[in-house]
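Trainee: Take a look at the structures below.
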Structure P
Amino acid sequence: MSPLLNTVLAVSGLLAFVGTGGAQTTDSFPNKPIEVIYPYAPGSGAANLARAFAAEASKEMGQPWIIMNREGGGGVVGFTALSRAKPDGYTIVFSPASPVTSSRFVNSNVPFKNDQVEPVCQVFENVFSIAVKRDSPLQSMEDLIARAKAAPGTLAYGHPGPASAAHLAVASLEQGSGIKLNAIAYRGDTPAFTDLMGGTLSFAAIGVNTVVGKDVRVLAVLSNKRHPALPEVPSVAELGYPSSTQGLIGLFLPAGTPRPIFNRYADVCRKVAASPAVAAHARNMWQVMSYADAKEFKSVLEETIKRYEAIVPALHLEKN
């Protein structure tokens, strides 16, 4: 056998070995527990959804999904960790999409870029509402709009944080209706709800899961459709006001994750989103199941960012 042929065969064998090794690595995935970054504090509705989703996904993948709380910066700390993680499929994020869609409007230095993380699927929508006390003179959205037009800037409302989905949803409503409100930022739904009940606020833009069963009147849900937990409450869209993007909750991987691993996650996501157990958890927490595959989820995120870019300049938000 000639030296040249020996060399060709040796190189071919090496390439075959490398190719086979890569296939074996992919085919055996996962062979150890998966770290699931939840980039907010534990105990919230979305955190509970993350745990419910992880429990079912663990069964599908045959390895534990271990929730790791990496809070800070309105979710930015967790997404930054994801962007710097090895793209081998063993580090993922389950989270509301706010760090991708709106964090740059309130943070002057976001350490990750959106193209460093890749959406896999959307699973839930966290829908927000416009709620007033039972004895409020505001009986409907028509009342709210009329009063806001009659006395611009006098209606004070609370929202769960600057550039949150609820804040930007009401800002869209303001711009679309030609009204001016007095927005007051809180650190989450609970303190806003407390001040609403204490009479400090005219209304609050907070999650449906916060108001269901409470002594409030919900004037509308900030959505393009009614919420199953409040079937008697209209959506802003059906009332003729601008509809809004909800709190989009889903799964993200580091950019550059091998396609076979990415596709494995996409398949697991689709199956878990359709599971009765996860649907039951969503109903119990008054969340809306809303599955979208990677292409659809990415498109919704891009549309949301464009919508926010049109809304935010008029808000004159201060950056941290």
Structure Q
Amino acid sequence: MNYVLEVRHLQLVRALAEEGGPTRAAARLHLSQSAVSHQLSSLEAQLGVQLFTRVRRRLELSRAGKRVLELAVATLSEIARVERDLHHGQPRPKALRVAVETFTAYHWLPSVVATLRRETPEVAVQIVADARRDPLAALERGSLDVAIVCAPVTDPALRCTPLFVDEWAVIVSKKHRLASNKWISVSDLKDEALVANEASRSDVERLREILAASGVSMPQATTIPFTCALVELVSAGVAVGLVSRWAVEPWVLRREVRSRRFTRAGVNERWYAVHRRNTELPLERFVELVRESRTTRRPSRERARL
């Protein structure tokens, strides 16, 4: 027999009931607000009943919702008790929650996780993909431990550590007319179908300045949240990508796409690791390993050939 209710549904209903709305429930569940609202609508549709009603900007449980909440409290408590028993009282690993601003490529993560697992087995790295749009807000509300961002942060409550210098790149298919160029100008892109990751506000403003200096209007670009999908479109020859080179480095090294400098002078950007101060997690070691993964992954002689 197939059941509609799953553990994630019970966690959703309990979080909404206890937090009073989707915004705080989303932070608690490490989801976006739209994802929480969508999951609730989908669950209510499958059950055929309304679980919550909105009263003065707050969600209130319906009669059906109260029954599901009772089940959630009992079931989730029992699951937690059984998990504690199975662990024989051993402490569970502490989560080190990470996110990279704007894109979803984590090719550097395996080596970092492997080293941390050897050195600090009590810590488990978790990716919080939904935090990529606004990782600093996720840090502030406590749903993220370290954010890798492409602009310095001046908030005194946060520690901002430089990682490495990267650059913007235009990626094209191997057979594209621009593949033989050493660099690609703004005007080269005006007739191209352009795809990009969800850029930060500072990157958008930088691009506007570059375009204004060149006397070129802002090109129409399709935003692709998933880096692998963006690269597939470029590789198939249906689009040209404007990205951070670090994001697409594995595909470039495998020669699946060609990477070219954006403008003759190039557009550099520095990546930073940002985290809250006074934490017990090994964040300094994590930052060090991320920096090392960058320098060991791409030797200078290989860089020169691409």
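Trainee: For FRET efficiency 1/(1 + (r/R0)^6) of positions 67 and 115 (r between Cβ atoms, R0 = 30 Å, to 0.05), which of P, Q scores largest?
Mentor: P
Trainee: Computing distance in nm of label points 7 Å out along Cα→Cβ at positions 139 and 171 gives 2.6 for which of P, Q?
Mentor: Working through the options, I get structure Q.
Trainee: Which structure, out of P, Q, was mean projected area of the Cα convex hull in nm² derived from, given a value of 20.7?
Mentor: Computed on structure Q.
Trainee: Comparing Rg/Rh (Cα atoms, Kirkwood Rh), for residues 27-106 alone across structures P, Q, which is largest?
Mentor: Max of Rg/Rh (Cα atoms, Kirkwood Rh), for residues 27-106 alone: Q.
Trainee: One of P, Q was used to calculate relative contact order in percent (Cα under 8 Å, 6 or more apart), giving 21; which?
Mentor: Q
Trainee: Assuming 22.8 is mean count of other Cβ atoms within 10 Å over residues 75-82 as calculated from a single structure, say which of P, Q it is.
Mentor: P
Every number in this text was worked out from the coordinates using simple rules, so none of it is lab data. In this text the structure is predicted, and so the values were computed from the model without any measurement. Cβ atoms are built from the backbone, for glycine too; each structure is taken alone.
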